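S.K.: There are structures below to look over.
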Structure I
Amino acid sequence: MIKVVAKQYIKDGSLEEFLPVAKALVEETNKKDEGCLKYEMYQDLSDPLVVTVIEEWESQEVLDKHMKAKHFTDAMPKIGALCEKSADINIYKKLF
């Protein structure tokens, strides 16, 4: 199992534009991507402009396929334009 934790930093004033794009990506990923066990977005309690996506995938191969999927490649430029810097992304493999 592969877990991805991606923390994104939204530009001030861009949250209302960011949320529908991000929600559509989450919904499409959960509906369409085989091998996706979980794909959820959380908002930081102390800073609403920080959101974190927590993903679980059956394998690295299905994660790689997700990153080439149309709903992902269409959404990421829009999401990137609404963020003040690149996301902090950590990828883990399950040990136990």
Structure II
Amino acid sequence: CSISDCVGLKKDNMEMMQKLQMNKEKAQAISAEVARNKDYKRLKSELEGQCSTLDIHRNLIQMLILGMGQEWRQNPRYKQVMLECGEPLNL
């Protein structure tokens, strides 16, 4: 590339880096503001509680299927339930 092209690319790169830095700072400020919000804290706590309850239910379902003493891998319905219960939550 020619010197003028390289200088132009460097200038464009610097401008983009400044924009990225400003966007990062804005995102951090918004995240900090949200984290201080009482409704956010309450909803986050409720969600964590619901996720814990769901994990308990999933584990219980798996234990019940295993406790039946049947080969769950042979039964498509039980196999599907066991596999779905083992998948992490996608929030």
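S.K.: From I, II, which structure was distance in nm of label points 7 Å out along Cα→Cβ at positions 4 and 60 = 7.5 calculated on?
M.R.: II
S.K.: Suppose you compute helix-only ellipticity at 222 nm (-39500 (n - 2.57) for each DSSP H run of 4 or more, over all residues; to 500) for every structure in I, II: which one lands on -29000? Provide the component values of the computation, followed by the final result.
M.R.: On the way: I: -12000; II: -29000.
Here the read-out was taken from II.
S.K.: Also, I was wondering about something else. Who wins on distance in nm of label points 7 Å out along Cα→Cβ at positions 36 and 52 among I, II, i.e. which is largest?
M.R.: Comparing I, II, the top value of distance in nm of label points 7 Å out along Cα→Cβ at positions 36 and 52 belongs to II.
S.K.: Continuing with the same structure: Looking just at mean projected area of the Cα convex hull in nm², which of the labels I, II belongs to the structure with the highest value?
M.R.: II
Each reported figure results from applying straightforward, stated rules to the coordinates on display, with no laboratory input. These numbers were taken from a predicted model, which means no experiment stands behind them. Cβ atoms are built from the backbone, for glycine too; each structure is taken alone.
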